[in-house]
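**Q** Heads up, there are several structures right after this.
Quick note: the coordinates plus some simple rules give every number you see, no bench work behind them. Small disclaimer: the values here were computed from a predicted structure and weren't measured. Cβ atoms are built from the backbone, for glycine too; each structure is taken alone.
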Structure P
Amino acid sequence: MAERRNQYVHATIEKIIEHSETMRSFVMDGLFDSKPGQFAMVWLPGIDEKPISLSGKNMVTVKKVGPFTERLFEKAKGQYLDVRGPYGNSFPLMGFSTLIGGGCGIAPLFYFFTQSGMPGVSFVLAGKSKSDLIFLDDILNMTEKQKGYAKSQIILATEDGSYGKKGLATDVDIPKPGGNYYLCGPEIMMQKVAEKIVREGVSQDKIYLSMERYMKCAVGICGNCSFSGYRVCADGPVFRYDLIKDLPHFSRAHRTRTGELIQK
């Protein structure tokens, strides 16, 4: 679909995975020519269009947070989604890397985990409760099949203590196998995790963050996702930590639907 990325694909929903009451994955009948970290624009005619992270070559994962996602959750197997993409850059593949995901931010990292084909890719999954640890069974099953010295480490944390270590992603011992660190989740979580692992000796240029901003065009024209001079849709959504950590908008400001800059 790479040559058709600016055209809508009328994709059939082949399967719906219910992770929890508020998170679902939609598996479609077509394969996107995509890479982990990229996103697609999903359009509900007459409702709205939103960017959604790809959690597989034919899958998007959605959290129900408002009117658009509420209508999306009404979709059933056999119905259709109008999708364009993929857009944005991706996580650079590297062996012996560490993935750190919070809640719905686990989804694009799960895509990386399934596609990397590399041993020693460790995964930190964090959420408010066990239900937020999406794709957990798949990740554990994949890890169980690994052999040898480079078996992946899976580290779990929940705020309510319902599974894994009680606490936040910053409360666990994060593996340091070398390689890169890929973060996706709430912006404040990514900031705190990045600061922690830098204090522990990780080079800032080895840390990559998946940023989220309100998007409309997804091709770098409208400027609604402007982020301290960057366009998240075209220049991101994956950014190297050392390039954005001191920017005035990082973890401090975001833009509304109309483009108004709001300080956090």
Structure Q
Amino acid sequence: MNLGIKGKFALVTGASHGIGRAIALALAGEGCNVAICARKKEKIDKVVREIKAKGVKSLGISADVLIPKDIDRVMKSLISVWGTLHILVNNVGGGGRWGSVIVEETKEKVWLDVFEKNALAAIRFTMSAIPYMRQQKWGRVITISSTLGREGGGAPWFNIAKTAETALMKNLALQHYLARDGITFNSIAPGCIMIPDTGWDEEYRKNPKAFQKMVDEKFPLGRLGTPDEVASIAVFVCSKQASLLNGASIIVDGGESKCF
């Protein structure tokens, strides 16, 4: 299937590893020119090389999304080179393992930082991208939320931030002037994804047998998801064929969650 996005310009935030990296490479595989941002330059440079190997243009920009000026710098750097942006994937986030299991012992800064790293970062990048998308009468904004943005569970500060991201995409989709300028806003809600050197991988290494037992009991597929499985959905949502998909929250979890 020709997704109609060859030659488009995309930005994927937090794309130095995991889901963000998988989405960036999948978009590049469809002929998109892809910019990425993350904190660690050496990881950024590696992904940029992988993107360019697919025959498209790429930019890599170091940034900390907890610093608003860094977000401004990412957008200004991208626009100065490419002049526009067609696709924005708000992937950067995290904080689900921050804080204390005793909720009231968790410092307010944790709540604020998790909200800023997830929801506020998505807001800031999206508000910066919208004018360029309106000018060209076409755009795709996708925010990588979580199944915990649709149901209770997990760390409260993370759940609140992911719920806010889901609400952001839905409410922007309801704006007539944006929809009629050809811009769609959707969120993708992954379940538990196995990413090397992150939380689930650490749990597996502690006790592989106990981990697999938990997975067999909890997950209908008997396994966690992969970044590539999330990326496949994200790329279709970016496509021209997905023009009627607007305001959706798409669960990608193999049946793990209990929400509809």
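**Q** Between P, Q, which one scores greatest on distance in nm of label points 7 Å out along Cα→Cβ at positions 52 and 228?
**A** P
**Q** Now, a different point. Ranked on distance in nm of label points 7 Å out along Cα→Cβ at positions 12 and 172, which label among P, Q comes first with the largest value?
**A** Top value of distance in nm of label points 7 Å out along Cα→Cβ at positions 12 and 172, among P, Q, belongs to structure P.
**Q** Between structures P, Q, where is FRET efficiency 1/(1 + (r/R0)^6) of positions 68 and 116 (r between Cβ atoms, R0 = 30 Å, to 0.05) highest?
**A** Q
**Q** Out of P, Q, choose the structure whose coordinates give relative contact order in percent (Cα under 8 Å, 6 or more apart) equal to 19 when calculated.
**A** Structure Q accounts for this read-out.
**Q** If you don't mind, there's one more thing I want to ask. Out of P, Q, which one gives 18.1 for mean count of other Cβ atoms within 10 Å over residues 44-51 as computed from the coordinates?
**A** Of the options listed, only Q reproduces it.
**Q** So Cα extents along the principal axes in Å, for residues 28-139 alone, computed for just one structure, reads 50, 31, 23; which one of P, Q is that?
**A** Label of the source structure: Q.
**Q** Could you figure out which one of P, Q the value 1.4 for distance in nm of label points 7 Å out along Cα→Cβ at positions 108 and 156 was computed from?
**A** Clearly, the read-out refers to Q.
**Q** Here is a further query. Assuming -4500 is helix-only ellipticity at 222 nm (-39500 (n - 2.57) for each DSSP H run of 4 or more, over all residues; to 500) as calculated from a single structure, say which of P, Q it is.
**A** Attributed to the structure labelled P.
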